[in-house]
1. Taking helix-only ellipticity at 222 nm (-39500 (n - 2.57) for each DSSP H run of 4 or more, over all residues; to 500) from the coordinates of each of P, Q, R, which one would give -8000?
2. One of P, Q, R was used to calculate mean count of other Cβ atoms within 10 Å over residues 120-127, giving 23.4; which?
3. Taking relative contact order in percent (Cα under 8 Å, 6 or more apart) as the quantity of interest, name the structure among P, Q, R where it is greatest.
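FYI, it's all coordinate maths here, none of it is from the lab. This one's a predicted model, so the numbers in the text were calculated from it and none came from an experiment. Cβ atoms are built from the backbone, for glycine too; each structure is taken alone.
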Structure P
Amino acid sequence: MPTGVRVRRLCPLVLCLVAWMALGPSAAAQAPIAQGPLDAAFKAASELPRLYSLVVSQRGTIVFERYFNGRRAATPANVKSVSKSIISALVGIAADRKLLSLDRPISTYFPDLPEAKRAITIEDLLTMRSGLESTSNRNYGAWVQSANWVRHALAKPLLARPGTEMIYSTGNTHILSAILTKTAGKSTWQLAQDMLARPLGFSFPQWMRDPQGIYFGGNDMLMTPRQMLAFGELYLNKGQAGGRQIISRAFLDETFEPRGRSRISGREYGYGWWMREMAGRQAYYAWGFGGQFIVLVPSLDLVVVSTSAPTVSDDRREHRRNVDDIIENLIVAPMSASQSAAVR
């Protein structure tokens with residue numbers, strides 16, 4: 001285990017931060033290493049061989065930005081299941097534009113569904129409460145090797161009544177990608193470009209598609225850390241960017257309402273975002289396999305982004321725990337202490 005990563009006690013902290021460079025999604029320069037509160041975060045992060053980036057912004061300004069193991073600011077990362085939070089945003093924008101409604105049964109789009117599955121709604125897919133058996137984990141390989149990903153996911157047996165139990169499954173968000181494509185008459189990639197990327201000042205590379213040409217809903221999207229940061233800032237700014245309301249505040253409020261709890265991690269889930277307490281502060285986060293994170297701490301006006309190697313290896317879980325510890329104990333905790341001291 002890297003020295004200083006599993007930290008439960010923090011040293012006395014310097015209580016002020018130096019001036020930092022402004023957020024710019026396309027800029028390549030790194031922000032200076034923080035003096036004081038985030039020194040320990042840099043040291044711990046630099047010891048993780050799987051870590052690619054760690055970026056922190058507060059009140060819309062980058063206060064820490066470092067890249068590791070040969071990566072640079074412009075290097076796109078496979079953000080894995082952080083993609084589910086992007087799909088959630090696209091569903092929210094589509095709902096705001098009356099292209100769909102969250103309470104609409106998915107049988108509207110798939111009329112051949114058997115009776116027991118006709119009650120599944122778009123919201124059930126968004127909250128992982130469709131009741132369908134998962135296509136993730138041990139079922140993932142057979143699913144992505146199937147001839148029709150949407151049909152395969154919909155054919156899974158019902159393990160719970162729709163709208164009741166959370167069963168994490170990438171199949172749910174891929175079905176949402178298919179619904180977005182059907183209802184808008186555009187690919188999910190084009191919708192992501194038009195609805196989200198361009199208003200935020202960047203562009204999404206094309207990513208994997210299924211055998212029918214539907215863009216993978218909920219995995220394998222490519223983003224730079226700065227783009228991930230801009231996406232997180234959109235949520236902290238109540239859905240506004242560049243003077244425009246990109247996502248309605250009502251949808252964002254609903255996004256962070258707990259809708260289910262994972263049987264595996266025990267953590268709560270909303271509309272494509274996880275939630276838990278970090279260092280005594282409520283946090284919401286997009287979470288991708290291997291250590292891809294966008295963490296929001298609204299009470300600190302804080303966004304933390306990390307990217308890591310997305311490969312399967314024996315040390316991936318330990319790495320994810322180490323990244324968790326760095327974010328909570330070496331970033332959120334000291335910045336929380338600094339804010340608390342400043343208001344005394």
Structure Q
Amino acid sequence: MLTSVVAVFTRIYVTKHSNIMYSIKDISYRTVFVLDCIFPRELHVHQGLFEIKDLNTGKALTRIPFQKLLAIFAIGHASITTPLIDKCRKYNVALIVLKPNLRPVFFWSYGVEGNFLLHQKQYAHQKEDLHIAKQLVNNKLSNQLLMLKRTRRKDPMTMNAIESISYCLSHLEETTEYNALMGLEGRAAKHYFRCYFMDYDWSKRRPRLKNDYINTLLDIGYTLLFNLIECYARIFGFDPYIGVYHCMWYQRKSFICDIMEPFRNIIEHTTRCALGRKQFNPEHFENKKGEYHLKHEHTMDYYKVFFIALIAYKQDLFEYMYHYYRSFMKDEGDGIYPKFTPFK
């Protein structure tokens with residue numbers, strides 16, 4: 001059973017003139033709360049405090065001063081009140097309600113829609129400018145290399161994969177064309193997936209095709225990761241549809257796809273570990289017209305495994321988005337962007 005309330009204290013220190021919506025005091029001493037609302041909760045105001053109430057028992061679970069809150073993530077079955085939204089507006093607290101699959105159904109953050117300077121920079125970014133995209137791909141490939149080395153395998157397939165990914169990394173900086181950059185990423189992925197999941201007779205990543213149960217597992221995990229990253233991106237006011245690497249299509253949130261890249265290995269590692277522990281089982285899937293789908297009765301158990309893995313990195317996600325924001329706002333063509341490394 002997940003705990004009812006999980007608090008994440010963000011200890012991030014900023015400089016005075018940083019063009020960011022949070023002050024030094026906000027980021028240093030206020031708290032990001034993640035609320036697991038598997039059981040129905042009511043989020044409201046009681047005597048000027050933020051209160052979480054169990055709707056089944058009517059008991060208050062906790063009360064917190066709004067001055068100590070930076071953001072509230074309510075995952076599951078929650079009801080909110082108008083006074084709560086008003087208090088969040090007054091104290092600049094982001095309020096996000098998500099379904100159990102982490103899909104945001106309600107988002108409110110005071111003033112982020114007015115961050116026109118950020119939007120201007122997003123819209124002005126030139127498609128031919130690959131310097132941010134190359135850093136995102138570099139981070140992704142570096143993590144793939146780390147994941148393979150952590151398996152401690154010395155077989156020819158693993159050593160060849162490590163050599164191939166290292167080759168791709170060494171040629172990223174000199175890449176000047178978008179298609180060439182995608183080619184290096186694709187080459188690395190081909191070797192990485194075939195090697196990382198070799199124990200399960202699986203070799204190829206096919207997004208959204210669900211042609212086998214492992215591809216379906218990764219799709220589930222990546223979707224949860226996507227939804228969580230969207231929430232963090234919107235806290236800082238990013239337009240989720242304007243990316244720097246992924247092409248812009250109708251209704252495609254390209255920026256979220258960009259930010260996902262360095263964090264995908266969280267899902268891959270979680271999937272591999274859960275398969276090894278028999279938490280994930282091929283018998284929990286059914287084949288419908290050539291597509292593998294997770295049986296409904298196992299959905300929440302699988303979500304829970306990915307949820308626990310992702311929430312362990314909630315502070316890393318916040319810090320990464322914060323530093324990305326600062327880098328992007330100061331960037332004049334050669335900015336240095338944050339790098340996420342798992343297992344720190």
Structure R
Amino acid sequence: MKVNHIYTGKFIEGKEIIGIELTNRRGTYVKIYNYGAIISSFVVVNAHGEKQDIVMGFDDIDGYLNEDYLADYPYFGAIIGRYANRIGDAQFNLDGKSYQLAKNAGPDTLHGGTTGFDKKVFDVLPTIDSSVTLRYISPAGEENFPGNVAVEVTFKLSDDDHMPDDELTLDIKATSDAATPVNLTHHGYFNLSPDGGSIAQHIHRIPASHTLEQDSNYVVTGNLLPVTGTPLDFQVAKPIGQDWNPEEGYDQTFVLDKQYGELTLASETFEPKSGLTLEISTTDPVAHFYTAKYTNVRKGKDGKNYQPFEAFCIETQHHPNAINIPEFPNTVLRPGEIYSQTTIYRIINRRKW
């Protein structure tokens with residue numbers, strides 16, 4: 001395994017943005033920036049022996065800092081925090097105190113507020129193995145959340161000749177010195193086709209018999225809805241575009257059929273042209289499935305323009321808006337506790353179905 005650091009000469013609040021490259025013996029390559037803990041490249045070998053980058057992004061860090069990109073911002077490849085997805089009415093009550101957050105998605109808070117973890121420069125910690133660990137201290141009052149929160153994000157690329165497939169493991173841990181809501185996710189945009197374009201023909205499965213009901217602003221209400229007999233039924237693999245509304249796609253949270261905290265499959269996706277399958281497993285209870293309806297990015301990698309429905313996201317997390325829904329699994333992190341999440345991205349370069 002090779003680990004290489006690239007010093008960009010770009011600084012935010014006195015911290016340099018660094019690119020970290022992980023390359024294993026098979027030639028699988030992952031590039032991560034300490035800015036937003038962004039996975040900017042994920043290059044794998046497909047079933048034809050060709051190298052293929054399976055994530056949307058930019059050729060260098062300048063693309064992620066570009067004003068046009070940030071003005072119509074899709075959170076390419078970043079860690080989302082302190083709180084993934086939407087918090088309804090941009091407020092919550094905790095231990096008898098009310099907190100008002102930024103309204104950055106209509107009347108609601110999206111992905112941690114105006115300046116979430118996706119725009120922070122993390123410290124790069126020394127490691128004893130072929131992984132990279134990034135650390136960020138979120139001060140009390142940031143985006144009006146209480147408590148000083150320490151977050152560590154570890155990326156590890158497998159490098160074992162005895163393993164038939166490559167895995168990128170993402171481990172996230174967090175602690176706080178005061179009670180605070182914490183719900184983190186990774187916002188990678190995947191396309192497994194060697195030609196890019198629409199993901200409608202990707203074959204997709206999600207082992208979930210229920211989704212979470214959303215209001216007209218995509219805020220979770222607290223109700224569970226069965227997927228059987230609806231376009232949201234991915235219990236048996238099918239093309240992503242088979243049952244979708246082609247003008248809307250998918251933007252829903254699926255409650256995984258699992259025991260709480262168990263590391264199990266969240267989704268698997270196969271693309272016929274490349275022969276690639278992406279399996280995503282997680283310890284988290286839900287997976288938000290998003291097909292990039294609002295993506296409109298110019299001059300991405302190799303000058304490509306990224307359009308709606310040309311990628312899919314599987315955002316593993318706890319239930320969105322759970323801080324306002326007592327019946328949902330707890331998302332309050334208290335002193336002495338450790339927030340812990342593991343998500344594994346497994347690449348298979350042969351047909352599964």
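1. Numbers: P: -8000; Q: -14000; R: -500.
Going through each structure in turn, the value belongs to P.
2. Of the structures listed, the value fits P.
3. P
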